[in-house]
Each structure stands twice: as C-alpha cells, then as structure tokens.
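Below you'll find the structures, each written out as structure tokens.
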Structure I
Amino acid sequence: MDNGYVYILINKAFDGLIKIGKTSRTSNERARELSNTSTPYPFIVAFEVFSNNFSEVAKKLHLELADFRVSNNREFFRFPLKKAIKLLIEENSKHQLNQREDRFEAISIFKEMQERFCGELKQNITSIRIVQEREVRVWLEYTIEEKVGDYLVDQTIRRTDLGFIGEKKGDYTFDPKSSILRNREIWLNEFNDYSIAMCTDILKEVEANKICKRMFDKNAGD
C-alpha cells in the first residue's frame, strides 16, 4: 500500500497561493521543514487527508489544477482554498479501501479562532483543528509548543472528543457521518462563545470565566 498524507499548506507570505503535496510522515513535519527555509512566515497545514494511495491522489489533484499551477517544478497553485479542499476530499474518496485509517481528515480553524478570541487563547497554542474519522469520531485538536533551551521545542497535542455534545445519545451536534466541511461550519458559525468556553479548554481560564459570567448575567436579566 502507498500510505501517507496529502496536504494543503498556506503561508501569509504567499497571498492567494496554496501548496498541495504529499508525505509519508506527517503534514506538520513537512510544514515545519518548509518553514525553516527562507520564508518569513511559517507554513500552516490548512487541510490534510490520510490515504492508502497518497501518491496517486496527489498526482490526480495536481493534474486537475494544472491550469492554476504557478510553476511546473513547484507545488504552488493560485486556487481558492475551500474549493481545493473539496476537490481533495472527492479525489481521496475514490481511492478509499473502506479502512478507518483511510477516512482521516483534518482542517485548520486556527486563524478563525485567533480572530474571534483575540488575545484570549491559551499561550503558545500554534494549531487548532477539527479532526475527523468519517462515520466514527470528531475531535477538536489543539497543539501547544514550548521552547526548551535554545533550540529544542516540546509539543503537546490534545484532542477533545466532541461526541458528548448533543441533546441525546446519537444526536450529535458534530456528526461524524457529516462532511468535515459541515462540522467546521457548525463550529465557526453556530457554536457560540459560551459553548466553546464550556466544552473546550483552548481559552485562558480568566477569559473563559468572563464569557460564562456574561452568559449568566444575560440569563439572569431575561
């Protein structure tokens, strides 16, 4: 089997461009390698899928977007990120072997959370993602990085299973049978600040308490 990840990276230094590639390790490792080159900003993993035929999936996606490729010897494309994610999901689904590992998808919501909770996120969070095993589970995942000495970096990755959120068992707010794009939309547009403060620990404690107090005061005044 040709197992590995197909990823879509973004970088503030390359406005309007996305990088589509593959790796047999992890997408974050690849992004870190590229960030250690001459780019002024780090590469961010906007989306990734695990595939049992990752070389073929990446190849087909490159062919699909050939007209949008910036250079024949580079993996950069001037193409909308959301459309590229949909194309990658569709292409990967054609190569699924009905195995759990082949249903792994992850999409970044870090930028949106930074903008929404400016200064209120826990210190040293470097990534926030919706991670999904289709038809099995949906997580919120965040990564904290802390420097140790001059060049070492400790990394802590924590996942919160979102299956407990819902009115009753089996009635999930974040349904693992839905597309990851739909679950991302629910998180960003339908899940309010109070719900995020109560269901996750991505916020600083003092800020989470403020959000909860505002909700309590609002309900008390109604």
Structure II
Amino acid sequence: MTRASLRRQRGITLVELLVAITIMTVLTTMIIAGWISLTKAYSSTSRSDKQRDSSNQAIARMAREIRDAQKPLGAIPAAFTYSEPYRIQFYSTFNMAGNSDPTSTPRLTQFRLQGGTIYRDLLTAAGVVSSSSILIKDVVNEGYHPNKALFTYSAVDAYGDTYSSSTTRTVSPATLQTVRILLLVDLNPGKSPNYMDISTTVQPRNVRHQ
C-alpha cells in the first residue's frame, strides 16, 4: 500500500475531535440557555397576565358590591358602617337569594386588606366574621412608599360641602358619597418588583341622598 493511500485512509486526530466536541458543547449550551430564557419569559408573562386578570376581576367585584350597598330597614342609620383606608364595611344583598325583593334584609359585608391579601368577609349582626374568602393576593398598597390607601372617600360635611378622606382625615360612613378604589398589585411576586395599579370610583346607588 502506498503512502498516499495510507494518508487518504487516516481518521480524525485527537485535536480535531476535541475541537468538534468543544464546538458542540458551546452550541448545546447556547441552545439550552436560550430555551431556559424563553421558558422563564413565557412563565413570567403568563403569571403577569393571570395577575392582571385577577386584579380586574377583584376591583370589578368590589365596585359592584359597594355600588349596590343599601341601608337595612329598621334602626340602622346607614348602608356603610366603616370607611377606613384598608377596610370598608357595608350592608348588601349581593348574591343573596331573593335579593330582588326590596324588603329582603341585607347582610353585613366587608372588604379588608391584610398582609397583602384582600379578603371578602360576611359578618354577623354583632360584626363577627362568619365566613371569609380571598379576593386577590400580592396587593402592595400597604408596602408601597408612601403607602397608598385601598379606599378613599368623599362625603358631605355639615355645611353641605364635599370633602375627601386623607391620611389625617376620615369621613363619616353615614355621609359617604363616593368610594375610590386603588389597587396596587405586584405582577411578579418573589422576583424583581413589577407593580400595576388599577383604580375606579364608585357612587353607591342607594345612598346618594343620605
């Protein structure tokens, strides 16, 4: 066999094999890193979209119930019993059987922000929570700098003038006219903060002339 024939039959060298392996390793690493990055981006987008949807549903639910607040028949003076920055308490027939009957007795309902979660409570006549459900989590109104009230109110004073609640001024529930809801939500909890705010103003339809 000639020397030329031996040269043609020679395989790859160890150096060539190592170079090929190195190139394949680099390409594989780049592909895996790209796939992980896309997966994280999709997961983050999906989580953010879900949180946005939950926020819209939560504020719509609060607005609808507050709008339908009504004073019970009898000695109770007003539809609202508490009007605080992170708690609102009122009487409502929302989702009650027979709520189309004007003589039906509303139940005491409460929305409260506690520990980053908004709860919807049903209360007894004595104000004790009888059942509670979570409306939305990862709410950052209390942790924002400066803190942002979940609920702010406008009311009418003794002279017939409208004024608004603030960090140093509250309104009487009996004179409440409108409720502004400001919801600050972290779209990326546990990661880099990504806040979204959504707000609406509600005029309770049954207490306009109180």
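Readers should treat all values here as calculations from the given coordinates under stated rules, not as data from a laboratory. Keep in mind that this is a model prediction, so the values were computed, not measured. Cβ atoms are built from the backbone, for glycine too; each structure is taken alone.
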With FRET efficiency 1/(1 + (r/R0)^6) of positions 19 and 147 (r between Cβ atoms, R0 = 25 Å, to 0.05) computed for every candidate in I, II, 0.00 is reproduced by structure II
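For structures I, II, which has the highest computed value of Rg/Rh (Cα atoms, Kirkwood Rh), for residues 83-154 alone? Display every interim value, and only then the final one.
Numbers: I: 1.10; II: 1.05.
Evaluating Rg/Rh (Cα atoms, Kirkwood Rh), for residues 83-154 alone on every structure, the highest lands on I.
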If you rank structures I, II by relative contact order in percent (Cα under 8 Å, 6 or more apart), the highest one is II
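Tell me which structure, out of I, II, gives 6.8 once distance in nm of label points 7 Å out along Cα→Cβ at positions 11 and 59 is calculated. Display every interim value, and only then the final one.
On the way: I: 2.6; II: 6.8.
Source structure for this number: II.
Looking at mean count of other Cβ atoms within 10 Å over residues 115-122, point out which structure of I, II has the largest value. Numbers along the way, then the final one.
Details: I: 13.2; II: 15.9.
Comparing I, II by mean count of other Cβ atoms within 10 Å over residues 115-122, the maximum is at II.
Of the structures labelled I, II, one was used to calculate Rg/Rh (Cα atoms, Kirkwood Rh), giving 1.43. Name it.
II
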